[in-house]
Structure P
Amino acid sequence: MAAKKTIHQKSITRYFLISVVAVLFGMLVFGKACLISFRDGNAWRALGEKQTRDSVEIRAERGDIYSSNMQLLATNEYKYQLKMDFWANQVSKDTLKHYMPELVKALRTELPDSTVRKIESRIWAGWAAREEYERRVRKGEKPSRNRNYLLAREPVNYMQWKNIQSMPFFNKGSNNSGLLVTVQKKRVNPYGTLALRTIGSIYAVDSANRKSGKNGLELYYDSLLRGEPGLGTKRKINGRWMTDADIKQPLNGRDIISTIDIDIQDITEQALVNKLKEVDAELGVAVVMETHTGAIRAITNMGRIYPGVYAERGNYAVNAMIEPGSVFKVITMVAALEDGLVSMTDSVEGYSGQHPFGGKDVFDTHPVTGKMSVVDVMRYSSNIGIAGLIERHYKHDPSRFIEGIYQTGIQKKLDLDIPGTATPNIPSPQDKVWSGTSLSRTSFGYGVEVPPIYILTFYNAIANGGEMVQPMFVSGIMENGKIVEKKKPTVINSKICSSGTLEDIRQMLDSVVNGVGGTGKRNAQSSYVKIAGKTGTSRIAQGGSYSSTQGIFCGFFPADKPQYTCLVYVRRANIGNASGGGTCAPVFKEIAEKIYARNIIKNMKSFPEDTLLPKEPFLKKKWVEGTGVPDVKGMGAKEAVYAMEKAGLRVNLAGKGKVVAQSIPAGNAIAKGQTVELSLK
């Protein structure tokens, strides 16, 4: 009984002592808290503020630009720069020795440009930098400490980064292994230079330290593409800055669907570049417009870098001011026929290819002796013929002629999606530059300046039953994978001329290509698709005189039921002379025949694997809608991108060769607009 009492008393004493210690500890903590709050509070708050930054701008993700068939033309590519913090928790010389053989072997698989020896040397060099720092500190120096040692010179892609994170030692997390990464984002064009000046590019940073559009669609739609930045708090955790969008989430940019068709663009660019190389020309332009909608399916602007090498150097199609030469005769003829002063039964003297107008001789490349009909004037592209008709009826009232030109709509400014579009300059008798030769010269396209896109737009109206539609470069806007805005064709002039005039003009354009002696017959007439159009060759004004030549061919196909209107322009050839019939017409013909063949193939129920279309892949693995993410392993880049984009996914490519890995496994549910990383080797 006494023993139990003694045990009970000891227990009470023990509990009492524990309670006293707890109370004293609590008082100590409370006292320390008060001390910190009142005495050291300002200092600690100041330190906290140094570790936190409020209202930090968080950049939005820039939207993508797609082709008409939803292939990526411009997108964001992420790269990851590998770094290492040699002051991390578990980094030591012994640890590095233990993991080194296995680690460098694994790194070698993801860094093929480095050898095992180089990788190991870089890691030990980083450790040596830490040892040097510690040595200098022991000597009383205050050296700077680099906690972001560059582990690999070249950045890696997302798939490589994920694989590296799971490697021996690195799989312990960044706080322990010291593995760090700096994310680098850049704008890329998966199809290289195709339509690059139209798609545009972006500045590295603008005045507000944001990436913004520099030219082309990137500039015109910059406000939609760049989205709205968010706001967040930046905090320093474990020596590293982390940003949390806790104030305002960024609103990512919208996507742009262009009217560019990759297949037609590729056909057009190859045909033009091949001809430019053949004649060693200064520059060339080729544009293909869908007749009924005005959608630009291809546009290429090639300038010579040096002999044999061409690149998109300027948007010549929309901003080059050129004297169009004989392609302008069609505009002249429309105005004269509409005015009722010229008819299809009229004739004009050819004067054997030379005759003065306004006191200055005019010459014909294809001389005609005797009378020629109005159709012959166009067929033989007679400067004397068109000048004779216009002088006959408008010599005493040139303003009436120029007003007729204006009424066709050729002078009206186009509101295009391409910044920097120029406007035609067609002088009138009220202008100071007008002289005694201006009337005749204007009739065959001299003394006027017209950008190629305006000529194309006019010819397209002829193909489109007289309705002039504005060239369209964008067909829709997307947000989160859904189309939120569809662009509709814009009618500039519902009827450029009467139906009778239109029929007469189309007869003339047909005679140029398919009639006996037509200037386009030799190089533009096709056995596969009927073409109608007009050749144009003019000398280039320079320093008050004319030197060298430039050529244009503009027309449409199939001539009876036009689907496309096309313009080809070539300037200054060093081999021979640039001309509408000899230089540009063959390019037009090649483009027309290949597009026509492409459409026939696409309309067939089946077609062979050895397709004529290099940009449209033949898929060996067929993807069926509803089966999830496609399996693209083993495919080439083009067919892999085609399959993924057909499934509604965005694609980032890394490497060359065949697909060896995809970031989203095959069969997973598809989230439209989601980005999948494809690694190729």
Structure Q
Amino acid sequence: MTSAEIRRTFLAFFAARGHREVPSSPLVPADDPTLLFTNAGMVQFKRVFQGLERRDYTRAVTCQKCVRAGGKHNDLEQVGHTARHHTFFEMLGNFSFGDYFKKEAIGYAWEWVTGKDWLGIDAARLYVTVHHSDQDARRLWRQVTGMPDARIYGLGDQDNFWQMGDTGPCGPCSEILVDIRGKGETGKGKGDLGLDEFVALTEAGKLLEIWNLVFMQFDQQADGSRPPLPAPSVDTGAGLERIAAVMQGVPSNFDTDSFVPLIERAVEVIGRKYDRGPGGASYRVLADHARAVAFLLADGVYPSNEGRGYVLRRILRRAVRHAWLLGRREPTLVHLVHAVGGVMGSVYPDLVQKRTHLESVTRAEEERFFDTIEGGLERLEQLKHAQQISGAEAFKLYDTYGFPIDLTQLIAGERGQTVDVAGFDLELDKQRTRSLEALERSKGGGAGKVAVHVKRDGEWRTVKPRAKQKWVGYDTTEAETDVLRFRQASDVVEVVLQENPFYAESGGQVSDTGQVRGEGWTLDVEGVEKVDGVSAVVGHFADEFQPTPVRAQVDEPRRKNIERNHTATHLVHAALRKILGPHVRQQGSVVDPERLRFDFAHHGPVDDPTLARIEEEVNRHVWENLPVTTREMKYKEAIAAGAMAFFTEKYGDRVRVVDVPGVSLEL
């Protein structure tokens, strides 16, 4: 059975049983900057499971694109050296949101795995695990499937209990494993096993987990208690690549039809025979990383030195190094990225539609690293007699030669060396501090101005303890209001206003300035900062501050100039995407009254003629004097309407949308 057939039959099986087929969500989780990548099928349903969102269905089935290559879930180091680890993989899953529970979930799983119209795996090859306390699941496995109790193994929290976070929905798991001992074995299992033998065979990969059923029935509390959920739910995950290996009778996921064409293409490009043993690890890394690179680029991630883009760059550069080990001194991954589109483009058409972008970025990244990899490897060769590579040397390899720290660790480990990672982190922090200081200098600001975003001394004095601050700056630039609290240290005072019209610096846009006038005093507002979730205006104040009723007035001409430059960033963004391509994404900006700066990701320099076209496009829209409108709407409605959102921002249920008709629609 091919991978495509497995994927298709899974979706068809559950669709016929009342499940809504929901498309895979992007690899970049919507509205969740805390999670690097989508790493499980349940990610797109997280708010549903938490009771924060309702859908018009209570059963769902998906084939979800997943990446595990950074953060808590990181399989990067194992790729190529084991039969099952991948950076990119597909997870099949069925979900119940307060609908069916354990009995039906077990029945569905058993029918699809053993049914002759579906996978048809012999029941004698199957074993099951449950949480050691979940006698209900154990009973249902016996009752629903006829599974002997001796083939049901009770394990602890580490293996068979799942929770979404420190608090929230959680519950016991139940796993289905297939006995794959014996090459090409298709029939008889090896009989009952004791618990110790079962665990040993599982850890050795002889018993292969293919499906995990999570029964969300408790609500984890901060105090450690777990009261039952009012509507228990089901979240399951089955690895497509693992199931394909079982159904195709091959010992490794890399021997399935998802990977063989990619490895064959790598052999053609490099010209060396593939070894299915340890000697072929570099080929397997290339095949795996090509899939991750293709899908991440297709979903809008761009190589950079921060966050998700840095993970992508690490994957790309690891691939270049493995091609280098195979003797290749020219771009290699670009050919495999093309091949990924051939293998999976019929299911994921973006891989074909965006092929030019995928290949141009991959080639540019490979060529960029080729410019420095030789020098970095030479430097590592000079350091090979040291027991430890210092933090300063590791940072130099990163900063000068483009070696991600994990690549330095990998090469050092191969030579029996260690790396001073703490020292590297210290050097990296120093560089970031220098960059932030340079950024602050680039924003200007005259002598004597109050610095924003610095730690201040002094105690806060509360004036109105029960009142809350209200932001009114979208509707007005002035307000008659009261002081909620203030803090004064020397000649600088910070004031929190109840009705606040002053914008605090955010997303690259500078703070408002203006005045706050009280009874017998005036505070010149030189900046606005966020303090404990509220905005505080900041300025010099020589006398003792008295919290009287006030009139707050924003410098309106300055605010209008900032607004114009903010809208101009949207026009620039739209022009860049139109002329350079839809892969362009904003990476940062500075918006102040006198100027704007727009940072964006692109795979090469912009030449003068192209830059002139971009300027002409922006100026054309400026001279059209189009009406700019803003409106609030639900986040999902805004995205459905085509609004641009940014991976690094976290949005609420309702968002503010800026619309330049026919040109730009952004959150």
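Readers should treat all values here as calculations from the given coordinates under stated rules, not as data from a laboratory. Predicted model, so just to flag it, every value in this text is computed and none were measured.
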Could you figure out which one of P, Q the value 8 for relative contact order in percent (Cα under 8 Å, 6 or more apart) was computed from? Q
Identity of the structure behind 11.1 (criterion: mean projected area of the Cα convex hull in nm², for residues 158-285 alone, calculated), options P, Q: Q
To which of P, Q does the computed value 1.18 (Rg/Rh (Cα atoms, Kirkwood Rh)) belong? P
Given a value of 18.6, 68 for Rg and Dmax of the Cα atoms in Å, for residues 366-589 alone, calculated from one of P, Q, which structure does it belong to? P
